[in-house]
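> The data blocks that follow each hold one structure.
We did not get these values from a lab; they are worked out from the coordinates using the rules stated. This structure is a prediction, so every number in the text was calculated from the model and none was measured. Cβ atoms are built from the backbone, for glycine too; each structure is taken alone.
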Structure 1
Amino acid sequence: MDNTNDIWLTSKEVALRLKVEVCTLDNWAYTGTGPDFIKPGRIRRYALADIIAWENRLRAEAKLRRQIAQANVRRHVA
């Protein structure tokens, strides 16, 4: 059974997982470019399931960008 929806992480834990500084995570939260979170009071919490989904989206976007770049290179070489 997948219980990642039941696991909540602090900003520090997420920053460690992503290997970024907490201030980077704070900036992503401010600009809306980072993973989803809730904010009970003044504390930001991240569901592990949301972190995993965000990571998967980033990987899919990176793969698509590589495919587009490769197609452009092949088109210009041909």
Structure 2
Amino acid sequence: MSVHTKAALEAAIRDHIADEHDGSLAASWVVVTERVPLDGDDGYSHVVDIVPDGQSSVTTMGLAYFVAQQRSVGITNGG
């Protein structure tokens, strides 16, 4: 990912959290998406994850686990 794209993504995430949650800061975050290749399709989908520079793997795994647990019991709005 280019430096400019990553900076724009980080700014958009921080702006969205601040806008939707009364000025709150986005201290840590994880973006997870499924990528399905169109050219030379290998028959598999691929997971792409993006985190801010310097975020620990423990924080990243904790956030992903927390979301998975919420989704498993039907909580979809963060809670």
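> Quick one: FRET efficiency 1/(1 + (r/R0)^6) of positions 22 and 70 (r between Cβ atoms, R0 = 25 Å, to 0.05) came out at 0.10 when computed from one of 1, 2, so which one is it?
Numbers: 1: 0.10; 2: 0.75.
Corresponding structure: 1.
> 1, 2: which one has relative contact order in percent (Cα under 8 Å, 6 or more apart), as calculated, at 32?
Checking each candidate, the match is 1.
> FRET efficiency 1/(1 + (r/R0)^6) of positions 6 and 30 (r between Cβ atoms, R0 = 30 Å, to 0.05) was computed and gave 0.65; which structure, 1, 2, did it come from?
1
> Computing Cα Rg over 2.2 N^0.38 Å for each of 1, 2, which one ends up highest?
Top value of Cα Rg over 2.2 N^0.38 Å goes to structure 1.
> Then there is this: Given a value of -20500 for helix-only ellipticity at 222 nm (-39500 (n - 2.57) for each DSSP H run of 4 or more, over all residues; to 500), point me to the structure among 1, 2 it was derived from.
On the way: 1: -20500; 2: -14500.
Corresponding structure: 1.
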